[in-house]
Structure P
Amino acid sequence: MAYAKPPRPERIYVKVNSDFDSTGYMQPRSIIWQDGRVFLIDSVRDFRPASSVDQSLPGDCYTVIIKGETKHLFFERSKDRFASHFGRWFVESV
């Protein structure tokens with residue numbers, strides 16, 4: 001009996017508006033899709049390190065609440081960092 005592999009999530013890179021507090025903590029506030037739709041983040045429930053296995057890049061996973069629904073927002077740190085480019089945001093879609 002052959003089993004089909006589950007579909008691999010696709011990364012969708014998005015623009016995110018964030019605030020930084022005096023300690024340097026990054027707080028995402030809204031997600032902006034490529035088509036211009038804006039989703040306000042009601043709250044951040046959890047934050048944890050989450051590496052990008054397929055690209056060997058360090059990153060973080062934010063568990064956020066948007067319109068009452070729990071979503072995961074990922075920050076992927078860049079391998080080649082310089083002053084104005086240190087990573088990018090993405091969400092996963094199946």
Structure Q
Amino acid sequence: MRVPPPMWNLVKQFASTVIPGVLKPLRVMWNEMIGFVFIVFAVMILGSTIRKWGDFNDSASSIMLLAASIFFFLVMAGYGIYSFFRARKINRT
């Protein structure tokens with residue numbers, strides 16, 4: 001069954017009006033949820049980093065574990081904060 005051309009125009013107009021209004025809040029919420037998850041990961045890694053700092057004994061393996069832990073904390077926290085800023089930017093446009 002073919003859709004008549006005037007009806008097709010109404011469907012296209014409806015989609016072009018409604019879909020952006022639905023997708024924008026979904027994108028904002030997605031970025032906020034991802035940001036929250038990565039901040040939670042960063043907090044968990046921070047606890048591990050603090051324990052590694054307390055167990056630091058100036059050996060090569062201890063230095064590498066501490067450096068890796070700090071690096072992963074910075075990556076997770078940075079991406080979490082970036083996701084919140086991106087959600088804010090999307091919300092403002």
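Values as computed for the structure displayed
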quantity: Read-out distance in nm of label points 7 Å out along Cα→Cβ at positions 18 and 74, computed value 1.5, structure in P, Q; calculated: P
quantity: Value -33000, calculated as helix-only ellipticity at 222 nm (-39500 (n - 2.57) for each DSSP H run of 4 or more, over all residues; to 500), assigned to which of P, Q; calculated: Q
quantity: Structure responsible for 1.40, with Rg/Rh (Cα atoms, Kirkwood Rh) calculated and labels P, Q on offer; calculated: Q
quantity: Of the structures P, Q, the one that 42 was derived from, the read-out being relative contact order in percent (Cα under 8 Å, 6 or more apart); calculated: Q
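None of the figures in this text is laboratory data; all of them are computed from the coordinates on show. Here the structure is a predicted model, which means the values were calculated and not measured. Cβ atoms are built from the backbone, for glycine too; each structure is taken alone.
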